[in-house]
Structure P
Amino acid sequence: MNTRPVVECDIPASSVLDRRSVEAAYFRDSYRSPLSRVNASVVDAFVGIFAHHPLWMKLILIARNWIATYCGLDAPTASEIMNARFKSHYTAGEKIGVWPIFSLSDTELIAGRDNKHLDFRLSVLKEVNDETASIVVSTICNVHNRFGKVYLFFIVPFHRWGLMRLMSEAIAAGRL
């Protein structure tokens, strides 16, 4: 049994993320964690991970979003970050927290945002095998210009560390 709660992995072939977009992505990553709440929906898993940012992380996101907005990107407001609202049921086209939902099924939620510098998709995929269940969170970013590349240069290290931390904390708190 794996003693590390969150491990990096390949984006699962079962994801509905477009394979051409995955392969062509300027940046992509994927992390798997055990799911002890086998009956949890993908919305439950998304909320379990992304609805529990510590205050210091919210403040960093607000600063990042202020810079992104200044540079012409569509980004959530400080109020949206500080007062993100989550509910138990969603449909494609609605926002979950601060992100529009592009696709939603019983096994996968795809949210993201399209901007002039880059487009990103975030997948939360529930996989259940005979003996185990897991959640896989994958991100792909397709850049449109040099600014998108520069932006990712600065954001990717924080993204990797922050996502793994949020997933680990969700496991420790029993939300996954």
Structure Q
Amino acid sequence: MDQDMVRLIEPLIPALRRYARALMRERAAADDLVQDCLERAISRWHQRRHENDARAWIFTILHNLAMTRLRRAAQRPVHVALDDVDAAHLSHAASQEDGLRHRDLLAALAQLPDEQRTVLLLVTVEQLSYAETAQVLEVPIGTVMSRLSRARERLVRLMSAEPRAALSPPYLRSVK
């Protein structure tokens, strides 16, 4: 190593470490980054433009190495020892169940009377207020509220585990 290179690089090491720690936010990763930066700067010292500032050149190397590492780390899953992982993070709900619930919900919605289904969809899916829903359907707000209540109640019954016979609407009897 020539003395000119040592004279220019050595005083920069504390500043390089500070900048690396700010970028990497982890001491060991920052130290590794500085070491790789210095290795690259020394091995490519002959490629440096002599008219440019060596300090800016070395900080550019450090910055580019850091950005490459951060980009790669973002694309790569985090490595965690199996003993350090919470059991809740090792599994997740099966997506098939969500699909079945969605299918059941659509089937239950299809079984609702049109006036209940439209009120339910306008209020819950389209997030219209009761007043806006009443205006769209040209009915009083009280009608919207009662239809919505009946729709929610019926939807809960349709989505529950009750047997099909219990889901049929009660029949009215005439009393003489």
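Read-outs: derived from the displayed coordinates by stated rules, not from any lab. In this text the structure is predicted, and so the values were computed from the model without any measurement. Cβ atoms are built from the backbone, for glycine too; each structure is taken alone.
Table for the structure above
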quantity	calculated
At a computed 14 (relative contact order in percent (Cα under 8 Å, 6 or more apart)), which of P, Q	Q
Test item: FRET efficiency 1/(1 + (r/R0)^6) of positions 18 and 58 (r between Cβ atoms, R0 = 30 Å, to 0.05) calculated as 1.00, pick one of P, Q	Q
Origin of the derived value -20000 (helix-only ellipticity at 222 nm (-39500 (n - 2.57) for each DSSP H run of 4 or more, over all residues; to 500); candidates P, Q)	Q
Structures P, Q, by FRET efficiency 1/(1 + (r/R0)^6) of positions 42 and 130 (r between Cβ atoms, R0 = 35 Å, to 0.05): label with the highest value	P
Structure (P, Q) behind the derived value 1.6 of distance in nm of label points 7 Å out along Cα→Cβ at positions 50 and 138	P
With P(r) over Cα pairs in 10 Å bins from 0, in percent derived as 8, 20, 14, 9, 10, 12, 12, 10, 4, 1, 0, 0, matching label from P, Q	Q
Distance in nm of label points 7 Å out along Cα→Cβ at positions 74 and 154 - highest-scoring structure of P, Q	Q
